[in-house]
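The data blocks that follow each hold one structure.
What follows draws every value from the coordinates through simple rules; no lab data is involved. All values derive from a computational prediction rather than experimental measurement. Cβ atoms are built from the backbone, for glycine too; each structure is taken alone.
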Structure I
Amino acid sequence: MSRKKITVLTEEPDHDLLEHIRDLGLKSVEEYRDWCARNGFGRKLKKHWKQRCRERFHSRQTIAQERLNQKKREKRNLIEVLTGICEGRLCETDVTQTHLKRLCQILRSDRGVRDEPQISRKALLRLLTHLHHCRAKFFDGSIVIAELAEQPGNTFVEALALIAAHYRSWLRPIENWKPRSHSVRRQFASLLRHLFVQYNDMPLFFDSVWFDAHTKMAADRRKWYLHVGRGQNIRHCKLPITFTKKMAYHFMRAPDNLSFEQALRWGQVHGLGGNERLAQSIMGTRLIQNFDNDEFWVTVIRWFASHPMLDRAHVSPVIDYLHNQRFVSAHVFVAPGQREETPPPQPNMAMKGRSPESILRQVNKWHHSLERNNTHQVSQWASSGIEEFEYLEGSQKNGSLKCWTIRELLSSKSLVAEGRQLKHCVATYAPSCANGYTSIWTMELESFEGHRKVVTIEIRNNVRLICQIRGKANRLPSDKEKNIINRWATKVGLKMASYL
């Protein structure tokens, strides 16, 4: 007996055992022995690898079950959990749901959300308690704005925290509000107008600013919301572009499904004499992504508005051409090992006196030059990770079988070939594809008549948004093509931009 005891006492942990203990989330050998005893495993240290696999599986299963039980407890006792968060008794390690963890992080920070007023825990608890009592549908943590995807702030609970940060701007007591609709988006719109809007004339697209990221720009937009809500004009805000009275009028009447940036351009286009068709054509261009060099782009929009008979399919390629000629610099090798940056081809380019025919000739000439130019050759890049697609239509028996495929283009060479066949400027997207911001896809059709390219698709990767679809010579997609792309988008979890 004494000899066996000596063997147990001199049993030393090896490297594999210490790794195993760390995998179980434990800190010491004694803690490991106690864990084994509690969970029905032997206390000895030397074990077969299969036994250790069983222990790891049991540990992960136990942790997963505990998280599931904790999530169920959170949903059953939601107001208790929210109260604990507001009072500081619970932190992000005490909750399982992502939006509740982010709420804990926001409240834990000494300064709250960047560039926002300090969040009042008392006001937030008052707000959450009343909304829970009213059975408002703001607490499930689901994504609100599809285009913003999983970015922080894109849940109702996080938006409620921002509303509490602006509690001094509440125009009416929260206790007087009750939901009048079963739609969660309508409930939230009603809540915002009850608290912040004097005359109930706030456009619905403006509500999206409460779900934007925690940045200075997003904070400024929420201040603009409060400013307009008090009955003031949007023109008095520090907008990224200069607004006239007419632009402000059309901005406030922009369609509900637009983003804030799109609504700014919508108002600007109408204020400069454009119509709805022109505004819709500009929605999918680079003018939505930023508002730099707006003095020049104002002249471009005026030029489009003054030529209403120009096919709106040319709007996007003309804007790409103008951007390249006026603002895109190039790097050229002037000697072995020496490279210099050259200015844009036409840095002083202006629209005055240009006819649609001359501009389109220059655009077509530029497209042809892209086929021979290696400026955009970034070689190859990694896949976006989005799944490719194949769809069979018709029947082989009847001789009507067609195969639609959608695949990603992963090299400059393939972009050039795509642009050459479909006569557009997709080759200029190589740098954006290489840095992962954009992915370009080609949709092709194969049938008894042969194989051909149909349309090119642009996806904004960070929000998984299909933002542009163009066929040969920049034509818009047909209903049939959009239907197939919608099938693919549904399967792989992509969103279609509202203006497509």
Structure II
Amino acid sequence: MLECLDNFSKKQALPRMLADLAIVHACAVVSLIGAFLWEATWLDGEATITLTRTLESYYVLRFLPLSLVFPLVFLFNGLYTRSRAYVGRYKSLVVLRGSGTAILLFLFLNFLFCRAELMPRSAVLVFGVLVGCGTVGARWLKTRLVDAAQEPVPGARASSEKMPVLVVGGAGYIGSLLCRKLLEAGETVRVLDSLVYGDFAIRGLRRHPGFELMAGDCRDIRSVVSAMRGVKSVVHLAAIVGDGACEQDRHTALEVNYAATRMMIEIAKGNGVERFVFASSCSVYGASDHLADEHSAVNPISLYAQTKVDSEKVLLEARTASFHPVVLRLATVFGAGYRPRFDLVVNLLVAEAYHHRLVTIYNGGQWRPFIHVGDVADGILLTLKAPLGLVSGEIFNLGDSRLNHTLAEVAEKIRRVIPEARILNLDNPDRRNYRVSFRRIHDRLGFRCILGLDEGILELRRSFERNAIPDYTDVRYNNQKFLALAGRGVETNRVQSRVMAAFSGD
């Protein structure tokens, strides 16, 4: 419960608390007047005067002190801290939950301490409805007014002058979808990508007026400096992803996944970048029989996971009053995308089930957390839009506790969508096993996954049925196989090598 007090700012919260208290009192006055008008219909003059005095006495002596319950309950429900980052229907539900809790507690205390003088029954229901509508409506109205104030004046210069969001690795599996969501949200987007896997995932964005592509390696200091000019927010997705891909070229993996991150931090701070969102991985928890959360000890058992742990450390240590890093530890991603990947467990199993009618599961009792690629993009977008006080210097597991599944459960879900496939259970030495708690990002930012495994599996099947993915074994869809053929992909020059060597050291 006390986590709701994280990032509590008196300067920001007190005006909101006073506004809510004013709304509650206005609702009480309206409901009491309504109760008076209703009951006075059947009363004579003297009884009407007595009723008036009774209601005045109740309001001054009973309601005024008990009304302080409302801002306190709202505070402990996160309405002045966490819910500031919520949007839409979910925010309304959170506010209604807080209002309902406050009303119930108020009525309980009213009954406990003021049995001789209770709020009239005819006023209770009206009061509850008005408080719920008033607290939600005030926030809706504020949002509308803020949005209206931010709308461009007719004839003003286009939104292309807005400071762009830089997506490093924006041509990849997650990045290509994130770019589209950012553009849909009205942001301008700049991508820095070496295009080692090609540009086909973002080719459709090249003519968008709010999109800019800068082809360049994240290890190249000149490319990074150029890309970060005039940028306020950075999303760092570039990496050699996966245990196998990192192991086959450890040198490049260390450069791209760790040294380049250290370099980008310094360049970002030098260019006045305010928010730096880093895509880490839940694989940092390694093998564990316990439910892992952000306070759990990390236990990297692969080079890939170790580079993520090391990058997280230097990034969070770099936090200042003007530089705000955010670490997102992603669950295991699945789902169709603009640059599909079939070196990911769910996607690969669905492809084999559809094309070969076989789902081969190794160590089916192992747990994994999963997240759809679309939900990853939504989570990053939410992190970019959240108030800095809620996310600065924080680590969030990005996913949903409902999507913790064993591999055997994944196989059964695939067979329900592709019933012709049979399941083959085998064992191998890989004993990674971890379940992850995603309560923090849900409580702090209101994030919940929209798409589950069932929807993702069906989505992939339909992609195969319409031949959107002619050959899932194409090396473009497998990081390890592609890099094995391409070598190091984009080779570094002498300057880059020296820079990377400098940033690879302690």
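Please state which of the structures I, II yields 6, 23, 30, 19, 11, 7, 4, 1 when P(r) over Cα pairs in 10 Å bins from 0, in percent, for residues 106-401 alone is computed from it.
For P(r) over Cα pairs in 10 Å bins from 0, in percent, for residues 106-401 alone, the value 6, 23, 30, 19, 11, 7, 4, 1 is produced by structure II.
Quick one: Cα extents along the principal axes in Å, for residues 34-225 alone came out at 86, 39, 25 when computed from one of I, II, so which one is it?
Derived from the structure labelled II.
Using mean projected area of the Cα convex hull in nm² for the comparison, can you identify which of I, II gives the largest number?
Answer by largest value of mean projected area of the Cα convex hull in nm²: I.
Where does the value 15 come from, among I, II, when relative contact order in percent (Cα under 8 Å, 6 or more apart) is the thing being computed?
Source structure for this number: II.
Given structures I, II, which gives the highest value for mean count of other Cβ atoms within 10 Å over residues 58-65?
II
Assign the value 5.3, calculated as distance in nm of label points 7 Å out along Cα→Cβ at positions 66 and 442, to the correct structure from I, II.
Checking each candidate, the match is I.
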